[in-house]
Each structure stands twice: as C-alpha cells, then as structure tokens.
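So, here's a batch of structures to check.
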Structure P
Amino acid sequence: MITVKIAGIPIGIDNRFEYVKSISADYLTDDSPEFTVAATDSDLDREREIAGEDFSRGYLESTVAFRKIAEKLPEYDAVVFHGAVIAKGGLAYAFTAKSGVGKTTHTRLWISEFGRDVHYINGDKPVIRIIDGVPHVFGTPWRGKEGYGTNESAPLAAIALLERGERNTAEVIDPRDGTVRLVKQIYIPNSPVSAALTMRVADRIISSVRFVELKCNTDSEAAWVAARAMLVE
C-alpha cells in the first residue's frame, strides 16, 4: 500500500502492482490517509472491458484507483478536470476540449513561444480544489500519454474552451455561456450527494475565473492570440 498526496489530501492506494507507485513517485507521503481506495479483480476486468485494449493489470489498477479517488474528491471541495493546464506568472491557465481537438498541441505552442516563463502543471487530468473560496489547480500522477506535469499548484485564472479554427480568435465570454462545456469536462461521481457537491465546485469555478472561447490553428500566432485574452496581470 502507498499513500499519495493529491490536492493537499493524503490518499491511500492499496495497490497490488508497482505501476501506480512508479507514476506516483513525486506524490508519495508518510501522512496518514484521509481515505483509501483499492481495485478488485472484478474492477480490473470491468476496466479492461471499458478500455477495449489489452492494457497491463498494473495500468488498469491505476485507472480504477484514480476513478475511485475522483468519486471521493468532491467531499473535499475538489474535482477531476479533463484538460491541459499550464502555469505562467504564478497563475494557472486551463485548456479544455473534446479529445483529439488539440489541447496538447496548443499548450506546446505556449511552451515554444514563452519558454521558461511557462510550464505544465498537468497535461490531462489535473484536480481543481476550492481553497478559501478560490479555485486552485493541482498536478496529479495521471498526466496523459505525454507525461506532462509536475507536483505543484496555482490559482486558476482562466479557462479556454478550445475549438479548431482556420483563423486564430479568442473572445472573453460570459462564464454562463461556457457552463455546459465546462461541466462535460469535469468528472461527475455516481453518488447523488457527491454529484451535487461537484456542481457546487463547478459553480465556484464558473463564478471565479475568466472564460475564453478559443478557436485556433497550429500556427505559433495561436499562442499569442490566446495569451492576450487569457492572461491576468
């Protein structure tokens, strides 16, 4: 068994395989866990069916564990968010879209254009937690296939709702206009109580951060257009 600290919460993972420990090396802690998750054989079999691919049981255990963690996080004013998040100037900037639209491609442009001023917090599945009324983004061991991310956090300043476009445009929108697209990118637990807590966190995010509708191509200009609309001084 290992204990990881995610979003400031010590969480036990009763693991049988080394994979989840290896990806969590930067998150291990000696603190006593707030709660513990484990993957049963039936959990692993069901996860393999969902994945539709012949992943190792260690990998499947890690995805089951993360899903079970996601079910509990709303009790701590936290949610799992599907998106790529970068840090600049001590603030976090999130990019979310349907899978395959180009979150990683776009955030790489920021790394290329802004260099050392920008780095990844998480490239795929960060956690957003409300602390003292403010949404903060935290890295997690689940960083996506590219492995982009680090164990750190920053206040969330803006969220870009990313779409492909022939031209690069970025428009600040009323957060209410982005609510449905945001909620689609947040993990919603099966428990009605936890689902309600999740929506409370989502409401806090919506009322606290800048929303930008970003349509872009893969030209370097896209990063500058996005930055002008998103960056908070």
Structure Q
Amino acid sequence: MLKVEGLTCRYGKVAAVRELSMDVNAGELVSLIGANGAGKTTTLKSISGVLPPASGRITFLGEDITRATPKRILQLGIAHCPEGRRVFPYMSVLENLEMGSYLRSDSAEVAEDMAKLFERFPILHERRNQAAGTLSGGEQQMLAISRALMSRPKLVLFDEPSLGLAPNLVERTFEIIKSIRAQGVTVVMVEQNAYAALELSDRAYVLDQGRVIMTGTGAELLNNPHVKAAYLGA
C-alpha cells in the first residue's frame, strides 16, 4: 500500500531522516519507535506532504506522491493526525469536523459519518458548538482523531496519540486506534510509549538518528534485548 524508498529529509543543512526505507501493507498497524529526534515525526510529515523530502521516493497505492501536495495526498486517502492534536482552537467542534471532510462532495454520507462519530464520542456531540480550544486534552484528541476519520481515509498517520493524556485516556486512545484498524483502515503510528505501540503493532521500525536500525514484528521487538534495554526500560 505504502512504500518509502531511500527517504532523506532536511531542515536546512541538517538531515533529520537519512536513506529511510519502509513498507506498509493494507490493513496493517505499523509503528515507528525511537528516541526524541530520531526522525519519526519528520517521516510522517514527508508522507503526508507537509515536508517535501530532499531525496528518495514515496508511493501510495502505486502512485508516486514524493512531490504531491498535501491536498492530493489527502484525496488519495492518507490522513494525518498530528502531534499535539492541532485542532482549530477558535472554531467549534462541528466546524473542525467539517474541515476534515472539506474535500468530500457526498453530503449525505458526510452527515452519516458525523452521526457515527457523535455516537462513538457523545461528548463531542454534547459540545459540538463549543470552541475546540476549550476542550480538555482528551477531548481534543478525540476531536483530532474524528477530524481525520471524516476524510474516510485508507491510511491514518498518528503522531504521538497518547502525548499529554492521563493514563485512563491513554488506554482509551489506544483502544480507539485498535478499533479503527479493525474496521479496515491501515495505521502508521509514532508513539513514545514503545511498549504499548509494539503490543498493538503488526510490525515496527526502530529509528535512530534518522535511520532504520531494526525492524520486525511487534512481538519480536518486544522480546529483543536491545529494544528492551533502550526503549522499554528493561
């Protein structure tokens, strides 16, 4: 479904990602783990078109999206749920959700999808006319996930979905991501909670200083001595 080949990304003269290659198959949940500054967020930004790569190639469903605009990439079916939620704070919950579907013209199905999301997250329905910036961190995360789903994506990129959340909300967030994957949506996730990420993942890539240094199934990496020592605190 998604193929990244030899990806290099720079901020000025500094290379944040170096010759990174990865594959994601349809229906998988694939995680990127690594220390801060390893290049995980930069990789997601390149896939979604926010940060054009310096070199390399990215293809999605057979189409080269290396230099595609974020709009084109969203049209193809890749939604990005960014680090820190990034809701539109002065817009209402409803307006944020409408922004998620702005490329769609099937108004009846958009309304149906929104009704399903309100059923899944009753608090968003209750606060649909409230400014998104006044929601709690957990509620903003629900909104950010829902906004991404309003585009009816084939692939969702999650960047640190548990960041800043209370422990009970972290667990719920991961359950939501599991349910999204169970509905046939492919997921690529960056997550500092490496243990939880690997437990959820079919496969994972370990990044260090912008390079892939290890890959394997979630179970394999959970039992890998280097991963245990470096990322799992064991």
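Bear in mind these aren't lab numbers, they're just calculated from the coordinates by the rules spelled out. A quick note: this is a predicted structure, and the numbers were derived from the prediction, not measured. Cβ atoms are built from the backbone, for glycine too; each structure is taken alone.
State the single structure among P, Q that was used to calculate distance in nm of label points 7 Å out along Cα→Cβ at positions 52 and 76, giving 1.5.
Only structure Q yields this read-out.
I've got another one for you. From which structure (P, Q) was FRET efficiency 1/(1 + (r/R0)^6) of positions 164 and 196 (r between Cβ atoms, R0 = 41 Å, to 0.05) calculated, if the value obtained is 1.00?
Q
Rank structures P, Q by relative contact order in percent (Cα under 8 Å, 6 or more apart) and report only the one at the top, that is, the highest.
When relative contact order in percent (Cα under 8 Å, 6 or more apart) is calculated for P, Q, structure Q comes out on top.
Also: Matching task: 17.8 is the computed value of mean count of other Cβ atoms within 10 Å over residues 4-11. Pick the structure from P, Q.
Here the read-out was taken from Q.
Moving on to the next point. Of the structures P, Q, report the one carrying the highest value of distance in nm of label points 7 Å out along Cα→Cβ at positions 12 and 156.
Comparing P, Q, the top value of distance in nm of label points 7 Å out along Cα→Cβ at positions 12 and 156 belongs to Q.
Which of P, Q yields 20.9 for mean count of other Cβ atoms within 10 Å over residues 36-43, as computed?
Q
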